[in-house]
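Below are structures written as structure tokens.
All of the numbers you see were taken from the coordinates with simple rules; none came from a lab. Keep in mind it's a predicted model, so treat the numbers as computed, not measured. Cβ atoms are built from the backbone, for glycine too; each structure is taken alone.
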Structure P
Amino acid sequence: MKKIIAFAGSNSKNSINKQLAIYTSQLLENTSIEVLDLNNYNLPLFGVDLEKEEGIPENVHMFLDKIRETDGIIISLAEHNGAYSSAFKNLFDWMSRAEQKTFMNKPMLLMATSPGARGGASVLAMAIDRFPRHDAQIIADFSFPSFGANFAEGKIINEELNKDLKMKVEQFKNAL
């Protein structure tokens, strides 16, 4: 059985990106899913002086171990002011210091959502450009617009968007 990790690039307790990542992971059959929460990997603000003085925090190694042990990654990035959330960016900065090939060539389904009509398009474009430089094998990407209007009771209620996501999930599943 394939093992997948799913997480949101957010530390919000009610993250819409976490809701999307969980829903998406449930579309995979015969797969073991572990949902990660960035709140369980608390980290000091990255800085080269701190790294030099104290080294790489244990939570960074623990998160990288989750990536190392999985067959695939589902991530939905929160967009803050057109970029990664500070919680995700800090984790990403620390991880890239510990392991340049941060995503270890694991198949990835990369997503973003937001309350607005652009669906996190800016952060998604940033990640599509950046993540392959850190050994991400992006199989498919999905921008989910207007979260509040298109998602209810734990699922996508817009049939066209749901069909599109299911197609991307199938591409991801075939790459595992």
Structure Q
Amino acid sequence: MNIKVISYSFTGNNESLACSIAQELSAEHIKVSEPKPRTMGIIILDMLFKRIPRVQPTPEELNGYDLLLFLGPVWMGQVAAPLRSYLRHLKSHPANYAFISISGGADAGNGKLEGDLEKRTGIKPAAIIDLHIADLLPVSNKVERKDTASYKINNNDITKLTSITMTQLTSAIPRIKG
């Protein structure tokens, strides 16, 4: 199966996970970048006004793959703005895809994520894997946003999250490893 991993990461957590998954699948991996540095203020404005920033490489890089795996954060219940142009590209160039995210999770899951993805692509994803930093933290305390916002996943976390992701991917898309 010809797979491409496309990732955007604001904190580096989704990037670390994307690298591990791409290696596990022997898949090509592209890192989405922006011409200008992103700030929390820009994130909020992009989410409120549904802006789609310019990114590199361009979405045309997605053509010719059996499966596209998008990895990126979920901001305010929506796919991070830098991945939006790629998802919009799928609307006119349908392809099989899955979405994987490691995000905070202090406020619970991302229940509207599937609807956001379908609205942006016009296609139901083959899989959605919604991982949370809150699940990596000790359960002895109530996890708050400040705890998850500053957390950097470590090698043990990456191994654990890659295993969870691969199990869920192979369950949703059985031929992914074959």
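Once volume of the Cα convex hull per residue in Å³ is calculated for all of P, Q, which comes out largest?
Answer by largest value of volume of the Cα convex hull per residue in Å³: Q.
Kindly point out which one of P, Q the value 0.95 was derived from, the read-out being FRET efficiency 1/(1 + (r/R0)^6) of positions 47 and 95 (r between Cβ atoms, R0 = 25 Å, to 0.05).
On the way: P: 0.95; Q: 0.50.
Value 0.95 for FRET efficiency 1/(1 + (r/R0)^6) of positions 47 and 95 (r between Cβ atoms, R0 = 25 Å, to 0.05) corresponds to P out of P, Q.
If distance in nm of label points 7 Å out along Cα→Cβ at positions 135 and 151 is calculated from each of P, Q, which structure is the one that comes out at 1.1? Don't skip to the end; give the middle numbers.
Details: P: 3.0; Q: 1.1.
Computed on structure Q.
For distance in nm of label points 7 Å out along Cα→Cβ at positions 39 and 55, which of P, Q scores largest?
P
Please compute distance in nm of label points 7 Å out along Cα→Cβ at positions 103 and 119 for structures P, Q and give me the label with the greatest value.
Max of distance in nm of label points 7 Å out along Cα→Cβ at positions 103 and 119: P.
So if we calculate volume of the Cα convex hull per residue in Å³, for residues 15-70 alone for every structure here (P, Q), which label has the highest result?
Q
Could you tell me which structure in P, Q was used to calculate distance in nm of label points 7 Å out along Cα→Cβ at positions 31 and 127 as 2.4?
That value comes from structure Q.
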